[in-house]
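Structures given as structure tokens follow.
Coordinate-derived values only; no laboratory data. None of these values were measured; they are calculated from a predicted model. Cβ atoms are built from the backbone, for glycine too; each structure is taken alone.
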Structure I
Amino acid sequence: MNAYAITARRLRLAADLVDARAHHRTRSLVEIVSNGFRSAAGAFEDVAADAPAVLPEELQDALDAIGLVMRAHDFHLSAALVGYAAAPVTGTLPPLNGHGAVSEGLARQDRDLQIRRRTILTDLHLDSPDGEIVAFALRALAAIHYQHEQLGAAIAVDHSRLVPAQRAATGTRDA
């Protein structure tokens, strides 16, 4: 399979994942996202097998639109799913950078999520010939990124509580 066929397969699996796992109070938005993944998969299948692994602008626009809707609404899945699906053509994976948590418990959760992601990627689950394994990897990665995004919000709250307390302890003030 070439990069476009692999991406089309991942996009179809992502559509199935959205149908099965996405949660939103407006079901039509879930359908819009899953149909967007399916439509993009069809477009990727239409690319010639010997095409260079460079993402054409119209396909990038389609993926950007799916990601935009996923970032604008909470589906309980991360928009990073789009990046993992498109990675065979783009050559890049969505990053999962540490949040810089100060609290040990939150820092440990951050590290654990990064380790879980690295394990999935290192074990090459996304590159498996078995569609069920690829679907599992996409589901796990979308969940890990979603948890990481939620953790980032918790860390921001934690930092907002710690910073004033630290300033009071040291006698410093806001500039």
Structure II
Amino acid sequence: MGIKSSDVVGLRTFHAYNFIHNKSIFVGAGKDTPWPGTPEVVPEPTYNGTIENLVALKRADQVRYALPDPAGDIEITTGQKYRLVSEEEAIANNSRWVYVQAWFKYDQFPVTTYRQTGVFVNVKLRTGVPVNKDVALPDDVESYGFFVNLSNLDPVVRDKHSRESIEYIIEL
């Protein structure tokens, strides 16, 4: 039996595997102040961008493998569709895409207006904060780990009756 050596595609699949198995992935929301301009003009995220005035982090509800699929039911940006797949299918197809989803639920997530969301990996909570805490405020966090994705948005106004699903496809 011949065994292929890893290549760039295999290495990306390995990174997706490690990402999927990380138990400390959070989606954060921030920027509670308006964008410049009247009306507000939402800027495109920039490389090495930052999330301004982080309000809170929500532990990811789903972290799964994904593959591009024109008939898929996950649509992140117009025209880009994906489907969720098992680990076996992901490895067999050299998947380098990871789906991250979190619910900002009712009064579990702070009542605020936010204009940015992002994905954080390897978040470390402070000593004394329950390790399985779902919503972490900035004072609960010892280290934000790696900030791997940023979205700039029109203002999202939350109240105690709000519930939003935040979704990302991260290509590794």
*asked:* Quick check: 14.2 is what I get for mean count of other Cβ atoms within 10 Å over residues 92-99, calculated from one of I, II. Which structure matches?
replied: I
*asked:* One of I, II was used to compute distance in nm of label points 7 Å out along Cα→Cβ at positions 12 and 124, and the result was 2.3. Which label is that?
replied: I
*Taking mean count of other Cβ atoms within 10 Å over residues 108-115 as the quantity of interest, name the structure among I, II where it is greatest.*
II
*Comparing FRET efficiency 1/(1 + (r/R0)^6) of positions 44 and 100 (r between Cβ atoms, R0 = 25 Å, to 0.05) across I, II, which is largest?*
II
*asked:* Please compute relative contact order in percent (Cα under 8 Å, 6 or more apart) for structures I, II and give me the label with the greatest value.
replied: II
*The value -24500 for helix-only ellipticity at 222 nm (-39500 (n - 2.57) for each DSSP H run of 4 or more, over all residues; to 500) was derived from one model only; which of I, II is it?*
I
*Which entry (I, II) yields the derived value 2.1 for distance in nm of label points 7 Å out along Cα→Cβ at positions 20 and 36*: I
_If percent of Cα pairs over 27 Å apart is computed and equals 34, the structure in I, II_ = I
